[in-house]
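Peer 1: Listed after this line are the structures, all set down as structure tokens.
Please treat every number below as a calculation from the coordinates, not as lab data. None of the values given here were measured: they were computed from a predicted structure. Cβ atoms are built from the backbone, for glycine too; each structure is taken alone.
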Structure P
Amino acid sequence: MPRKKARAKKKTSAKKSAAKKRTALTSQVLKLDDKRLRKEMRERMTRFTELMHDNVPKARQALRKLLNGPVKLTPVVKDGRKTYQLEGERR
């Protein structure tokens with residue numbers, strides 16, 4: 001009987017250890033994935049900005065596909081700088 005308890009205890013300990021390792025690895029993967037996603041989004045936004053400036057008809061077409069209706073631009077002062085606040089519905 002003591003052997004069964006020892007085996008059960010060892011098995012439980014191994015399961016807990018594996019769960020801790022899995023949690024740690026998952027956390028690392030999520031951090032790496034977050035960094036990768038942020039980098040990719042920056043790159044995509046750069047390309048989108050270039051498209052908006054370089055090819056106005058294509059930019060309008062892209063905005064029509066992304067937005068549901070017109071965009072409202074409101075002049076605002078943010079951190080002492082003049083800028084615009086954009087409002088609109090996305091699809």
Structure Q
Amino acid sequence: MLRFEVFINNMARLEKILSKVLEVKENEIKDDSSPDNIENWDSFNGLMLISELENEFKISFTLDEITSVKTVADIKKALTKHGVKSNEL
């Protein structure tokens with residue numbers, strides 16, 4: 001698989017999860033998307049989001065990572081720490 005295809009695939013996977021859990025359209029998801037600007041991003045859906053991301057990317061977030069995530073950009077940074085390269089997101 002080409003590097004660009006990996007980028008598209010991982011970005012699509014992330015956007016699909018965010019869209020499903022937060023009940024927003026994929027094209028509405030931006031790096032600055034957060035609980036402040038997405039109505040359905042509450043504490044329960046935040047935990048659901050973590051669970052879905054861990055299952056999809058086969059990783060486990062630390063408690064510190066979970067509590068420090070405030071935006072989609074933060075999610076991308078946390079995924080990068082677990083081996084998903086930032087240029088793939």
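Peer 1: Suppose you compute helix-only ellipticity at 222 nm (-39500 (n - 2.57) for each DSSP H run of 4 or more, over all residues; to 500) for every structure in P, Q: which one lands on -18000? Could the numbers behind the result be given before it?
Peer 2: Values: P: -25500; Q: -18000.
Value -18000 for helix-only ellipticity at 222 nm (-39500 (n - 2.57) for each DSSP H run of 4 or more, over all residues; to 500) corresponds to Q out of P, Q.
Peer 1: A value of 2.0 was derived for distance in nm of label points 7 Å out along Cα→Cβ at positions 22 and 54; which structure in P, Q was it taken from? If you can, show how the numbers build up before the last one.
Peer 2: Numbers: P: 4.7; Q: 2.0.
Checking each candidate, the match is Q.
Peer 1: Output the label of whichever structure in P, Q has the greatest value of relative contact order in percent (Cα under 8 Å, 6 or more apart).
Peer 2: Values: P: 16; Q: 36.
With respect to relative contact order in percent (Cα under 8 Å, 6 or more apart), the highest-scoring structure among P, Q is Q.
Peer 1: Taking mean count of other Cβ atoms within 10 Å over residues 14-21 for each of P, Q, which is largest?
Peer 2: On the way: P: 10.0; Q: 18.1.
Max of mean count of other Cβ atoms within 10 Å over residues 14-21: Q.
Peer 1: Given that Rg/Rh (Cα atoms, Kirkwood Rh), derived from a single structure, equals 0.94, which label among P, Q identifies that structure? Don't skip to the answer; put the middle values down first.
Peer 2: Details: P: 1.41; Q: 0.94.
The value was obtained from structure Q.
Peer 1: Let me ask something else. Could you figure out which one of P, Q the value 1.6 for distance in nm of label points 7 Å out along Cα→Cβ at positions 38 and 70 was computed from?
Peer 2: Details: P: 3.8; Q: 1.6.
Here the read-out was taken from Q.
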